[in-house]
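Quick heads-up: structures coming right below.
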Structure 1
């Protein structure tokens, strides 16, 4: 059986230590003419479009689609440089698991993320993970999580050369938003409490399984089998 894994990025694969907020602040200066402090801006689990809209509204402006788009393009331009401003890193267990999965013909690792394509690439290249994924479903301007999740089914089918059923997909993330994405497409969800949410919160959101941290590669493969075989809620 071929299994498709859809991985979230922030809080699941890596942490930028919120270095991306510096790029948001630069976008605010460039696009909105505001020298804003956005360090307290809520970002966990939100799409880049939602984060940009929140930043704009925090400045007392209306998040019109054209303004959000311009803000995102500025953010994308500044993100690669600003990632150097904080010492983030790849999260525990990720590198070993991806190395173990790389040459397995029965597993395809893709991305399912609220990052824009450019934002996702900047982060993954910075932390040496870009080549571990065969593309994925990303945030286009204005997308919500459910829209991205539905796009993921199309991406999975393109890679498989045939439709992929939700029962053959596992979504791996660290927020209730990721869990909802998986449930929206009938996929199993493996939630890791490596971000801002606890195991109990992730279970309450309906995760198929919720764990404190990723296990070693052998443990991850066992967990995948258990999660994939579990009934969908």
Structure 2
């Protein structure tokens, strides 16, 4: 069987929350992480690190935090329910329908791995940056030289946003790599509300390289009604592009 093309993976990938209990080997997880490491990163800094939590240990983390996450998202979920099923004026009316949707399709099932993706902080030699800034100012007009603050922010890949964008490139590359191997994934940004609690529960430093994203990855349940609906209902809006 031929591997799917990149275009096929891109169009087929879905956020899947219902998995089987089929085992995914450590070797497969390592292979997917290695593939994802080829994602682009600012200055080729590759600021990502990964904590791979096995299904048996991941289950307790999911059971601890997932309901809290989904219930925190109840107002947003109400908007989704209203679009699909019609509006509700009051929270008292919306909550039962929201909880029903969460229980049917939102809560993860099965035995997926949990990957926590950390962002390694970039370090700046501020004294060296200041030295270069002084030399540039002596050679060029102020209009042609960035401020010291701008230079400190932009030097290399020290900019926090650049580092985070690089981490997200890795996360999405992993999701596509998983799709190419017949596995499924679901990126869990909402869990970041509890990132420090999760880090402490696993005995990892929440500050040395903070968790910036999480993924569930495993064998998709191909008969799950929620998974089938997600695949059948998949669509994309036309991208608004402004050409100049």
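Key figures for this structure:
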{"read-out": "Which entry (1, 2) yields the derived value 0.15 for FRET efficiency 1/(1 + (r/R0)^6) of positions 68 and 188 (r between Cβ atoms, R0 = 25 Å, to 0.05)", "value": "1"}
{"read-out": "Test item: mean count of other Cβ atoms within 10 Å over residues 20-27 calculated as 12.8, pick one of 1, 2", "value": "2"}
{"read-out": "Of the structures 1, 2, the one that 24 was derived from, the read-out being relative contact order in percent (Cα under 8 Å, 6 or more apart)", "value": "1"}
{"read-out": "Which of 1, 2 yields 0.70 [FRET efficiency 1/(1 + (r/R0)^6) of positions 52 and 108 (r between Cβ atoms, R0 = 35 Å, to 0.05), calculated]", "value": "1"}
{"read-out": "Source structure (of 1, 2) for mean projected area of the Cα convex hull in nm², computed value 11.8", "value": "1"}
{"read-out": "Among 1, 2, which structure scores highest (criterion: distance in nm of label points 7 Å out along Cα→Cβ at positions 92 and 212)", "value": "2"}
{"read-out": "Distance in nm of label points 7 Å out along Cα→Cβ at positions 180 and 204 derived as 1.5 - corresponding label from 1, 2", "value": "1"}
{"read-out": "Answer label among 1, 2 for the case where distance in nm of label points 7 Å out along Cα→Cβ at positions 44 and 100, calculated from the coordinates, equals 2.7", "value": "1"}
{"read-out": "Parent structure of the calculated result 2.3, given that distance in nm of label points 7 Å out along Cα→Cβ at positions 132 and 196 is the read-out and 1, 2 the choices", "value": "1"}
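A short reminder: the numbers here are calculations on the coordinates, not readings from a lab. Everything numeric in this text was worked out from a predicted model, so none of it was measured. Cβ atoms are built from the backbone, for glycine too; each structure is taken alone.
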